[in-house]
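Undergrad: Input: structures, listed below.
FYI, it's all coordinate maths here, none of it is from the lab. None of the values given here were measured: they were computed from a predicted structure. Cβ atoms are built from the backbone, for glycine too; each structure is taken alone.
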Structure I
Amino acid sequence: MRDRFLRALGLGCALSALLAASAGAATTSTTRFAGDAAGTQTLVRNADGAVSTAVGDVKASTLGAQSGAGATTVARAAVERYASMLGLRSGAQLEQVASKSDEDGTTVVYDQVAGAVPVYDGRVLVRIAQGNTTMKSIASSVSSTAPTSAGTAAITADQAKSLATAGVPDAAINAAPRLVMYTGVPFGAKPATLAYVTDVRSTTQPLRKLVVTDAKSGATVDTLNRLENAKNRTVYNANGSTSTGSLARSEGQGATGNADVDNAYNNTGATYDYYNSAFGRDSYDGAGAELVSFVHYGVGYENAFWDGAEMVYGDGFAVDDVTAHELTHAVTERTAGLEYQDQSGALNEAISDMAGWDVDPGDSTMGEDLPIGAIRDMRNPAAYGQPATASQYVCTSSDEGGVHTNSGIPNKVYANLVDTIGRSGAEQVRYRAQTSYLTPQATFADARAAFVSAAGDVGADATAAADAWQAQGVTATWQPSC
């Protein structure tokens, strides 16, 4: 299919040669890593053969870093040495954007760039051990089809915003348009295009999407659904409206007697307290963001969602595990940034279920207090029509590639992990993987490697983490048939 498409554009021969050359370089770079790394090694490959996760201890001196070099210098040496293994032409395609240190070491974060423009979802995480003498791992989501230069936009960000909001009822902008090199989700699904990405929501309908606008022609290149079905608390009562609400309870005020208002207030507080006490995280953004909720949304609306700015609940839906689930989507947006599609989308959903279960650990079901009853079971995904093993993975084009279906597999993995190392250990592994090792288009195999690395960081049993995934058929190299 890809070759037919490339021939239609007249690019087949040239690009095929380029991909072949890249594959050869990747093989050489992979062989180099295998020789450099000591101890247990893990290599996870994506569909085009590039490595998305590489785990193994490589000395800073082997990378070419001078003695006493800092973490960012060691990390830069690593991406220069292993760029082709990741599917990049050179390390120059990566721009450092952050460096996050903890008691175990430092994670250096890079964005993939096309010239001075970031590549959408292009992200590389390099983990450097405490003392900066060893590289521990590289996690990568990069586009091999992104060019090395971007060209110039012909329309402005304001024009892109107007185009993105056209047709969205009562549109509001969650984030201003950002200029990127867009190659689709998954990578390569669209021709490389300089584009603006605008995060748009409706203030009167359950609708949120990313609109990708060609920065030269103004045409819509793609739209991505972002309505993820979510302690400074504010609760509004919509009273059956889908557009407005009256302030019902603010931080520090007493109970109102309205069950949904008080439940939203109490359960967002419980979620805030959970993240703060377990991980030292101050609200979903880590910087004390206000927790805004709307209850009694619409008439007969049986759902809840996070729209990028607030939690919204139908009657009776402001229950504890649902609140934790939805607000964890907000945490994921600001950490791993997992795309809401296919395997990464199923991981996104599963991580929210994991957190929901941690906040409400008394049973293994999700949403058992909802008016419609439970909707998923962490220990028994099949009870609600979900697969539990990799061999049961559902290939579908609906529900963003089955994000609410295939999440049953990592949900069961987490149940395995809770049963073997305990909940306190499992939640630390999950959060470290989410914040330090997962990249936007991570696969289940990448998540397995992330959980194993995270377990080593937090003093948990790394073998138990691997076994939890293995038991559900997710090996270090597993990929679905679709």
Structure II
Amino acid sequence: MTTFTNPILPGDRPDPAVIKVGDEYWLTYSSFEAAPGLPLFRSTDLVTWTYETSALQNPVGTTFAVDIAEHDGRFFIYIPFIPTPWSTLTDASIFVIHADAMAGPWSEPIDLGIRGAIDPGHVVGEDGTRYLFTNGVRRIQLADDGLSTVGDLEKVYDGWRYPDEWITEAYALEGPKLFRRGPWFYLVSAVGGTAGPPTGHMVIVARSRSVHGPWENHPRNPIARTEDASEAWWSRGHATLVPGPAARTADDEWWMISHGYENGYRTLGRQILLEPIRWGEDGWPEAVVRDLGKPIDAPVGAVAQTPAADIDDDFSQLELGKRWTFHAPGRGEAERIRVDDGLALRGKGTSPADTSPLAMLTGDHSYEIEVDVTVEPGVEAGMLLFFNNRLFCGMGIDGERMLSYSGGVRTHWREPAPTRERMTLRIRNDEHIVTAWYRVPGGEWIRHGIRYETSGYHVNTVGDLLSLRPALYATGTGEARFRDFHHRSLR
């Protein structure tokens, strides 16, 4: 029997949304301030996923938890955007994009006029009417084409209340995902808060014979929860239930896809978890594996997992979305880059904090990154481990000196690096211990004078639902050129 181990998609990929289309599955997740956003992955077995495209080229704001829907042969992604300093939004707002196929092309975002709500979940009622459920849990009717709304949000479900002595972040009824099985509509939600204590987030289920309710809570809620901080995965929640690859009837295998923080590695963000679901004789779903840190029997037909390959990027071409995305981009951010003897990146801002760096996800406990950097006069550029504009570490050069960063600020340490407009930089993150090196062309590696400890670079430090990512930045006026990037896992 083939087994798999979680995560099925490593790195920061929170709030997974999944749809089964024929014999394939398509998945995306909250991309927050990344552009392009909403990367779409495809799978036939729920274990091995392949990046196909990115659905959102121009985010309107920070992209929170979405839902994917198919209706009358057309595909929809319902997206909540949150205001950011670079967006024009003033309140949480739900938009939609649509396409003829999951591979796209996808439309530009259409404003549904829904304000003050997040986490849309699409469902078609028993009479064929379309609805969005949101956090709260509230509901609003959609027009037949799914591109506008009818009426206003209304409260439809109060949630399930866990014992008051349970240690959670907040009640936070959110992430409604709906599906129909037999005579029942099932409503899968999250409560307990997505960060904070490791025992907070959980998966609850309710059902009704009508999309209009009343909603009956699962008698054994929650169906999934981190009960103790000694477990391998923390803050488990925000789940979607789907039939498995071998499912032919409603009683065949089902699976649940959710997210969680890895014990000791909140820095990696919320990673995607897979676990089997069993349907009880009373028609309620049950999660049957308690410890998601051990090997689990895979879906029928799944192939064995293989470790992610090391990355060698000579920047002969740059496919934004597949590997690199801009953090906190302005409109037309991609105009800053061009491929010319490496990656030419035009400077922006005054420090790494406001440069909209190019960042990539990683799921490794220990890894090493390396890149060759050349700067023009008036430009500072380098390589970082970047969480957000308030928290990062790394180093850069400006042609006259090396500048060092830790805790999101430039440090007082003056690294005695030679005056050069070109250097190769290397950063090693070995289970949160960060060491750096540099060398001039043809020279020997020199270790940077300071090491950093980054286990605290995570959500509970700065209140931002992101992860610590390798990133390239350029600030000032002019261009920096990056060549020969490498990411090596130190397994």
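Undergrad: Quick check: 3.7 is what I get for distance in nm of label points 7 Å out along Cα→Cβ at positions 126 and 422, calculated from one of I, II. Which structure matches?
TA: This figure was derived from I.
Undergrad: Out of I, II, choose the structure whose coordinates give distance in nm of label points 7 Å out along Cα→Cβ at positions 70 and 86 equal to 1.9 when calculated.
TA: I
Undergrad: Could I ask something else about it? Suppose you compute mean count of other Cβ atoms within 10 Å over residues 30-37 for every structure in I, II: which one lands on 25.6?
TA: Only one of I, II returns 25.6 for mean count of other Cβ atoms within 10 Å over residues 30-37, namely II.
Undergrad: Next question. Work out distance in nm of label points 7 Å out along Cα→Cβ at positions 270 and 438 for each of structures I, II, then name the structure with the largest result.
TA: II
Undergrad: Out of I, II, which one gives -11000 for helix-only ellipticity at 222 nm (-39500 (n - 2.57) for each DSSP H run of 4 or more, over all residues; to 500) as computed from the coordinates?
TA: Traced to structure I.
Undergrad: Turning to a different aspect of this structure: Which structure, out of I, II, was FRET efficiency 1/(1 + (r/R0)^6) of positions 294 and 406 (r between Cβ atoms, R0 = 35 Å, to 0.05) calculated from, if the result is 0.45?
TA: Only structure II yields this read-out.
Undergrad: In addition: Quick check on the output: 17.8 is mean count of other Cβ atoms within 10 Å over residues 326-333, derived from one of I, II. Which one produced it?
TA: II
Undergrad: Then there's this: Among I, II, considering only distance in nm of label points 7 Å out along Cα→Cβ at positions 190 and 342, which has the greatest calculated value?
TA: Going through I, II one by one, distance in nm of label points 7 Å out along Cα→Cβ at positions 190 and 342 peaks for structure II.
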